[in-house]
Structure I
Amino acid sequence: MAAAAEQRRDTSTRTPIPIPPYVRALSGSLGGTVEACCLQPIDVIKTRLQLDRTRAYRGIAHCGSTVVRTEGVRALWKGLTPFATHLTLKYALRMGSNSLLQSALKDADTGNLSNRGRLAAGFGAGVLEALVIVTPFEVVKIRLQQQKGMSLGLLKYKGPIHCARTIIREEGIFGLWAGAAPTVMRNGTNQAAMFTAKNAFDVVLWKKHEGDGKVLHPWQSMISGFLAGTAGPICTGPFDVVKTRLMAQSRSAGDVKYKGMVHAIRTIYAEEGLLALWKGLLPRLMRIPPGQAIMWAVADQVIGLYERQYVKTHHL
């Protein structure tokens, strides 16, 4: 009994295991790949609902069934290549940069990270991923998803590479960064909340602290990830709708309805009402929390594998 108590005291005072940014980046990229393959249909439905100005779709089920009936089941996986690539790179950058920022924001004397520092690191990681990865990939994805039909001969964009080349040729390189402002606000806020909430849920629910050597079961990671992923979509709904509308516009066609983020918010509110700024919220809630659950279930196992190997190597 005394030996067990002493072991618990040693564990509680042990220096946290340092997790290199590359390990976190790898864990995020693998989690993103699995998430994309599982949840792409929900993302297609969300995009169609957000672009629906004429109320052609009566809800999630009607939108999904309409797409399947008129375009085939494969249409629910439209844009999968850029979506999967985008998620893989996004999570690698998010997890890696957040790790670096957290290290930089830790207290120099104690080595502890405050909640303010965790929020700042999450926001910084979200802004970085939005500018480097998310915006150009989502512009291509949304342009592909808004096209109706499966016949390549009738589609303006034949695939992700052709889509990106067409946008650059017709709208310039910055056409790939349409909707960057609301994307930065959405992703920065989302990641500030997500990293802080995930850590809090791990501690409260499972007594798991970062770098303590304890590896959560996948189902535990999924619960923490799911709960952490719920707040962001509700808070950032308007940014996501505006982002989608701005990215869907083709400047070459002269169909520039929205001049920017603020103008888009005002126009949507005036023409469609306040609730239109939260269009597609339910499919976002169907996609993002489960997506976070899947991603963290994979990521925590990769990080846990490193922690177990670290403990074994250093005989902790």
Structure II
Amino acid sequence: MTKVAVVILNYNGQKFLATFLPSVINHNDGYEIIVADNASTDNSVNFLKSNFADIKIIQLANNDGFAGGYNNALKEIEAEYYVLLNSDVEVSPNWTKPIIDLMDKDKSIAACQPKILSYQQKTHFEYAGAAGGYIDWLGYPFCRGRIFDSYEEDTGQYNDTKEIFWATGACMFVRAEVFHQLNGFDAQFFAHMEEIDLCWRMKNQGNRIIYSSASTVYHVGGGTLHKSNPRKTFLNYRNGLAMLYKNLPSNKLFSTILLRLILDGISGIKLLADGSFSDFLAVIKAHFAFYAMIPKLERKAPKQVNHIYQKSIVWEYFVKKQKPII
């Protein structure tokens, strides 16, 4: 068994592999680097074989999304830690060691993320993760350094090590034993929100999720589905509801999901008013898809866990014009 396996899930990302894989190789602390190809239809696999012959490739038969793709790939990899790394991420020197050292010292840490800055604007935080992920009591995710489409400049304000609610799937350090104990990501999610669901399930088991600024990476973002894509709208709304259903304690389940359905409806109407008819339809489809998922969703002893923001991030940010104190 290797100590650390850096696993890059690739789908039609030849241009990203060409751009960013060299940084992973150049700043490798001696760990194994693996590309799991999610049944790409471009020339990714041949490109890897021709240009990076020392990199191990796992060729998956089907594209089962981020969730299913990683689940399938990690079944074939024995390691103490997995580093799940997007193909559109540039890493920096010494990006793995501080986090692995941190997790070695504290066995309660099941997952950890570095500081995520924007590849296009390296002075600012990036959408997917920023300085650590949180959710409010209605299940709306946000990050330190990024709330909705507002991105903070990195001035050192989050140069810390802090317990968070969720770690980004763009660069997630995971204790392999815990990942497999929980059967990995929920493959039904396909993509989006699956890392938040996994972290919530980890916390339900008494584990901790940590952000550490001792490591920094730079993320392009939107490499597979742009954030304005109706498919992404569908997945985010459907999976957000599914995540709440799976992880909320019983005494909060019905009331929270009912209110979330109402707020989703209001959001859908706003999308329609803004001329985004395809996104409006995606919200409606997401709700019906969620209802169909319910019989297949597992609720394994959900409980009230820490680091859920107990106010509405939508109300605080859009109405009161305030940034949450977390």
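A few notes on this one:
- At a computed 18.2 (mean count of other Cβ atoms within 10 Å over residues 94-101), which of I, II: II
- Which entry (I, II) yields the derived value 18 for relative contact order in percent (Cα under 8 Å, 6 or more apart): II
- Structure with the greatest value (metric FRET efficiency 1/(1 + (r/R0)^6) of positions 22 and 134 (r between Cβ atoms, R0 = 35 Å, to 0.05), set I, II): I
- Parent structure of the calculated result 0.94, given that Rg/Rh (Cα atoms, Kirkwood Rh) is the read-out and I, II the choices: II
- For -23500 (helix-only ellipticity at 222 nm (-39500 (n - 2.57) for each DSSP H run of 4 or more, over all residues; to 500), calculated) the corresponding structure among I, II: I
Taken together, the values in this text are just the output of simple stated rules run on the coordinates, not laboratory data. Keep in mind the model is a prediction, meaning the values are calculated, not measured. Cβ atoms are built from the backbone, for glycine too; each structure is taken alone.
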